[in-house]
Structure I
């Protein structure tokens, strides 16, 4: 579904990504783990076209997207839930969800998708007329994920969905990620510092260090890898 080939991304003269090669197959949950500053978020931003790769190619469903603008990439079916949620704080929950349907033409399915996200996150249904900025951190994360679902993504990019959340909410979010993947066959690319939880739900994983991919394997194999245990699992 998604191919990155020899991607090099820079911030000024500082190289953030160094010849990145990755593959994401349809229906998978892929996770990218690594330390702070390794280049994980930059990888997602480069896929989305927000940060342009200086060299290399990105193909989505066989189509080159590395020269496309972010709005054209979203229209193809790629949507990102950014680190820090970035909901619209002064809009209500319903208005935030409506923003996710901006590019959709299939209006007959929007009501069904709204019912689906309210089934996933009943708390949002209770707060549908409440301003997004008044929600708790966990509720805002639920809203950010739901807004992305309302775009009907083929590929959902999640950047640090557990950041700053209580453990019980983190477990709920990860359960929902698995559910979205299984029920909707939505392909998920997950960037996450909680390597233990991320690898447990991932079909495959990549390890990134200082802008380079240093390891790739199944989620289970990475969980049992001694180097991964020491560096990212605290074992």
Structure II
């Protein structure tokens, strides 16, 4: 039996956008994110990343692009246990063939931790952090190589409302600094923090709209 996880999906995302992909479970949004993030290849059709046909990239080229140009943030954090915040954020740099000096790498790590407001936990182990703090570390790890695109898959799904708002505020700030943010969520409120929303159903995009008003007023109330 043929199952079309994505069916006739066609759209463009420009550099610097903040796009939320929303839809119920099984709508195809996570599959779409895996395609966009070069984790999976489509069985048909074409996907162009920075103007180049991603279907023609070798496995090594895909791995290099994911390390240098793409950052991933997941719902379950995916931090290494019994490892410090510093060491977790350092991990992408260890896989980078363009190894910088130790001092330069430390500078990058400190900048990423500062951007995500988690620098005060730099020596703590991951199992000593709250859920919101773990997600900040995960964002710092995604940010440390200064990628052009950051993918966030349900980044607030395991957090309380206050921590979730703080995470979305960090993603908004990164977008304001020029990073392209692609967010996958099933929560309408979370999607409202983006500037554009793609809604999916049964593997198809059923709407593509700009967000007229972001949830700043509600944020102010939650953060009080």
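Here, each number is a calculation from the coordinates, and none is a lab measurement. Keep in mind that what you see is a predicted model, and the values were worked out from it rather than measured. Cβ atoms are built from the backbone, for glycine too; each structure is taken alone.
When relative contact order in percent (Cα under 8 Å, 6 or more apart) is computed for each of I, II, the one that comes out at 33 is II.
Work out the source of 20, 53, 26, 0 here, i.e. which of I, II gives that when P(r) over Cα pairs in 10 Å bins from 0, in percent, for residues 71-118 alone is computed. The correct label is I.
Figure out for me which of the structures I, II the number 4.6 belongs to, where distance in nm of label points 7 Å out along Cα→Cβ at positions 23 and 95 was derived from the coordinates. For distance in nm of label points 7 Å out along Cα→Cβ at positions 23 and 95, the value 4.6 is produced by structure I. When mean count of other Cβ atoms within 10 Å over residues 55-62 is computed across structures I, II, the figure 11.2 traces back to II. Figure out for me which of the structures I, II the number 12.6 belongs to, where Kirkwood radius over Cα pairs in Å, for residues 15-78 alone was derived from the coordinates. This figure was derived from I.
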